[in-house]
Every structure is written in C-alpha cells, then in structure tokens.
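Each structure below appears as structure tokens.
Read-outs throughout are calculated quantities, based only on the coordinates presented, and are distinct from any laboratory measurement. None of these values were measured; they are calculated from a predicted model. Cβ atoms are built from the backbone, for glycine too; each structure is taken alone.
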Structure I
Amino acid sequence: MGAPRRSACATRSRERELARLRSLSVEERIVAALAMGTRFAWLKPVPAPASR
C-alpha cells in the first residue's frame, strides 16, 4: 500500500507554507514559535477516553 494521495490544492498550500517558512530569518522563526501558544490558545485538548 502506497502513501495516501494529496489533493492538488493541499499540495499547493503545503508548498506555499514551506516557501514562507524558508524565507523567515532565525529570529522570525523564534518569534513565531513563541507566539504559538497565543495563536492557538482557542484550541482546547480533550482528554482521551479511559478505555484507550
């Protein structure tokens, strides 16, 4: 069984994001990483069921 197929849209989106990340300086990458907690604060992890 091969790797799952990606849509053309998903592939383009991934390539754009990789190009954006490659263009960032080290300082910009650090600032972006430190902002992740704030940027995604709306995400609330849900505990896994006890049966796992």
Structure II
Amino acid sequence: MTQEQKKTLFIKQVNTMKTLKEHGAITEEQYNFSFNGLVTKMGVTEKELSEWLK
C-alpha cells in the first residue's frame, strides 16, 4: 500500500466514523476507541495525523 493509499483509506474511515457519531449510531467514547484502534492498526504516526487531519 502506498502512502497516498494509506492516507485515503484512513481519511475515508475517519469520515465514516464521524458520520456515524453525528447520526447517533455510535457514542463519543466508541468513536474515540475506534479512532485510536484505527491509528494503531494502520501504524499512523503523530506527524501523519497532524498533516492529514488539518
């Protein structure tokens, strides 16, 4: 997986989780748990996070 593919997949997943949270399908706690799990599983660095989530 290229860096650009990784970024695209990560952003897509985060946006899906945000939509679920906005519609009340998941709680803030579930969102945070899933977000942190996604960061860990995908190996996203702090630098990548700060660049991708501007």
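Quick notes
- Among I, II, structure where Cα extents along the principal axes in Å as derived comes to 44, 36, 17: I
- Sorting I, II by distance in nm of label points 7 Å out along Cα→Cβ at positions 2 and 18 from high to low puts II first, with the largest value.
- Read-out distance in nm of label points 7 Å out along Cα→Cβ at positions 10 and 34, computed value 1.8, structure in I, II: II
- Value -25000, calculated as helix-only ellipticity at 222 nm (-39500 (n - 2.57) for each DSSP H run of 4 or more, over all residues; to 500), assigned to which of I, II: II
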